[in-house]
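Right after this note come the structures.
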Structure 1
Amino acid sequence: MGNGPLIDALRSSQALGFLGRQPIEATIAHADAFVAALRAVSGEVVDLGSGGGVPGLVIAWRRPDLHVTLTERREARADHLRRLVSRLGVADRVAVDGRDARRLTPATADAVVARSFGSPAATARVAGRLLRAGGRLVVSEPPDGDRDRWPEPLLRDAGLQSLIQFDHRVFVAIRATPSADVPRETST
């Protein structure tokens with residue numbers, strides 16, 4: 001299946017201001033780093049703060065074996081994502097959840113992905129709560145970002161530990177312990 005429908009869908013997100021100005025083809029190429037980092041993952045993937053659909057829709061397009069939940073608490077963006085899911089014909093395996101990601105059921109994800117979701121501490125805390133033991137967190141890294149922004153104590157507090165990085169575009173960690181030890185966050 002070609003990228004045409006995916007490119008058109010993401011262009012509509014960009015036209016609404018839900019994605020940056022980078023060419024869509026480059027955005028997809030960057031999201032492919034997430035796809036590569038999820039090679040060994042099966043099951044459920046949660047995209048934190050999906051915005052215009054990246055990386056979640058790219059993952060769903062490339063990996064039809066995965067079930068993807070796009071989380072987006074901003075109503076207009078969530079509605080747009082629902083239309084894109086329908087337009088791309090992936091509604092049987094992609095859901096849009098309009099709740100705050102911190103309200104999702106704990107320990108249900110085999111992977112959590114994030115691009116511009118929040119600080120490393122906030123992202124690790126939310127992902128750590130959502131991941132099953134052995135699940136992966138994959139986060140977009142800034143091109144010239146500080147590789148020390150994911151310190152071991154921060155990860156350990158969320159039940160995570162970093163994995164060897166093969167692609168500088170993403171940071172990857174694994175849920176080292178059962179997520180029941182990470183309290184559910186109730187504040188915003």
Structure 2
Amino acid sequence: MKVTRTAIPEVLLIEPRVFGDDRGSFFESWNQRAFDQAVGREVRFVQDNHSTSVRNVLRGLHYQVREPQGKLVRVVEGEVFDVVVDLRRSSPTFGRWVGERLGGSGSPMLWVPEGFAHGFLVLSERAQFLYKTTEYYAPQHERTLLWSDPAVGIAWPMAGAPLLKASDAAGRPLAEAETFP
């Protein structure tokens with residue numbers, strides 16, 4: 001697999017080796033040993049989540065203030081613009097974001113460590129989004145960073161308003177958000 005550090009070095013773009021011929025293709029979608037080596041530590045995943053969304057759905061920017069989740073995300077159908085925002089106050093990249101297009105034939109994945117808000121915008125007619133988490137979902141600790149906060153300045157690739165869940169539309173701006181040390 002090919003591992004590329006993003007502008008926020010802890011956030012990794014992971015591209016598996018895809019083998020193809022006239023029958024189709026094959027790739028190893030998960031290997032614990034290779035993943036741990038790529039991130040430089042042992043990571044234990046406890047939950048897999050799978051969502052299906054239509055074009056222009058924006059989910060996020062979600063995070064858990066207690067029991068924070070690391071996420072390994074990928075798209076199994078369609079294409080999304082995936083966004084990660086650093087919420088670690090002690091980090092030199094606090095408040096900055098990175099975005100990657102995920103989907104397509106290369107099956108890239110993104111590693112989102114604990115301490116980050118995460119969300120995505122569906123660019124295709126439909127997308128299936130699959131992700132592993134390092135902690136169980138804890139709704140009492142879930143928070144939402146406002147997707148459109150000008151202080152963060154995410155350049156979402158869309159025309160018009162996204163389709164949002166009410167709680168995502170009511171997210172808090174960075175200046176009011178609960179963050180990590």
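The table below lists the values:
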| quantity | calculated |
| --- | --- |
| Structures 1, 2, by mean count of other Cβ atoms within 10 Å over residues 27-34: label with the highest value | 1 |
| Origin of the value -1500, where helix-only ellipticity at 222 nm (-39500 (n - 2.57) for each DSSP H run of 4 or more, over all residues; to 500) was derived from one of 1, 2 | 2 |
| Of the structures 1, 2, the one that 108 was derived from, the read-out being volume of the Cα convex hull per residue in Å³ | 1 |
| Source structure (of 1, 2) for relative contact order in percent (Cα under 8 Å, 6 or more apart), computed value 29 | 2 |
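Read-outs throughout are calculated quantities, based only on the coordinates presented, and are distinct from any laboratory measurement. Predicted, not measured: the structure shown is a model, and the values here were computed from it. Cβ atoms are built from the backbone, for glycine too; each structure is taken alone.
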